[in-house]
Structure P
Amino acid sequence: MAETTIEATRTPRDAKGRPYDVFLSYSSASQPWVRKFTDALTASGITTWFDAHEILPGDRWQDKIEKALRQSRVLIMVITPESVQRPWTFFELGAALADGKRIVPVLSEGVDPGDIPALVRQFQFVREKTPEAAAKRVAEAVIREAEADA
């Protein structure tokens, strides 16, 4: 089986002209892991909305999140023991489902697939040992979908 090489090129814009390929939904407790994951996605040419980079002091954070969700093609849900019970996880999931986005759950270590909320279990998840390996799999899927939609 040949290994897929990901080039750091911009994925094609979708028909709606959305500026972000992915929106990251995660618990702040896992921010160090998510930063590595985001850096690897960006290196693969994926434009990522990551709140730590996009929300500035004094911003209306809820407005920024809602706008970014609308402007993203894919919702990446980083599932950790903390995020499973986080109300915003379900808000972001509901908004993404209502907008017909691709949902990609990414499981961190220590999360049993049986602990994933039933609504999320219908989507094929990614589980890798490192954030970089998880980002590679996600980037391949996002790029493949963008090319199919172009």
Structure Q
Amino acid sequence: MTQGTEQFRRYGREGGRRRAEGMAPAARRTVARRAAAARWIRRRFGAPSFEALGLPGGEAVDAGLADLAAERVTTESLAVSIAAPRLRREGVPIGPALEDPERRLFGLLQDTEGDLAHARYNAWLRQLVSFADACRPVRVDRGAR
């Protein structure tokens, strides 16, 4: 490693520490969780995000993971929470899932979609199944579990 590279890394760490000192603890936790998830995705799948891989529903899963890291209740975070066991088996880094995500997602969709809530709920489930099915072939570390 060259001296310039080491100096760049040292400045980066110092800047990150200074930036973190000015953040609220909850914001610091959120940033740390998102960074850890991005590192995990890059190591397991070879890309910084699922959207970058072009997986079906990748943008929704990325948004759901970000919302879970920030402890926000959104359609995406509830959908990812429903599929958490399957997604974990496929290597997706998911922290603690939200409580009772099935009922909460349907309720949220009823509020926003009205009579179409059931169709939208099933569409979310189908999208997550397609995403999980597409994860296995693109994993870089398929042999290691």
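Where a number appears in this text, it was derived from the coordinates with a stated rule and is not lab data. Remember, predicted model here, so these are calculated numbers, not experimental data. Cβ atoms are built from the backbone, for glycine too; each structure is taken alone.
Here are the numbers:
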{"quantity": "Structures P, Q, by distance in nm of label points 7 Å out along Cα→Cβ at positions 91 and 115: label with the highest value", "calculated": "Q"}
{"quantity": "Which of P, Q yields -12500 [helix-only ellipticity at 222 nm (-39500 (n - 2.57) for each DSSP H run of 4 or more, over all residues; to 500), calculated]", "calculated": "P"}
{"quantity": "Parent structure of the calculated result 2.7, given that distance in nm of label points 7 Å out along Cα→Cβ at positions 27 and 131 is the read-out and P, Q the choices", "calculated": "Q"}
{"quantity": "Relative contact order in percent (Cα under 8 Å, 6 or more apart) - structure with the largest value, from P, Q", "calculated": "P"}
{"quantity": "Distance in nm of label points 7 Å out along Cα→Cβ at positions 99 and 123 - structure with the largest value, from P, Q", "calculated": "Q"}
{"quantity": "Parent structure of the calculated result 2, 9, 20, 24, 22, 14, 7, 1, 0, 0, given that P(r) over Cα pairs in 5 Å bins from 0, in percent is the read-out and P, Q the choices", "calculated": "P"}
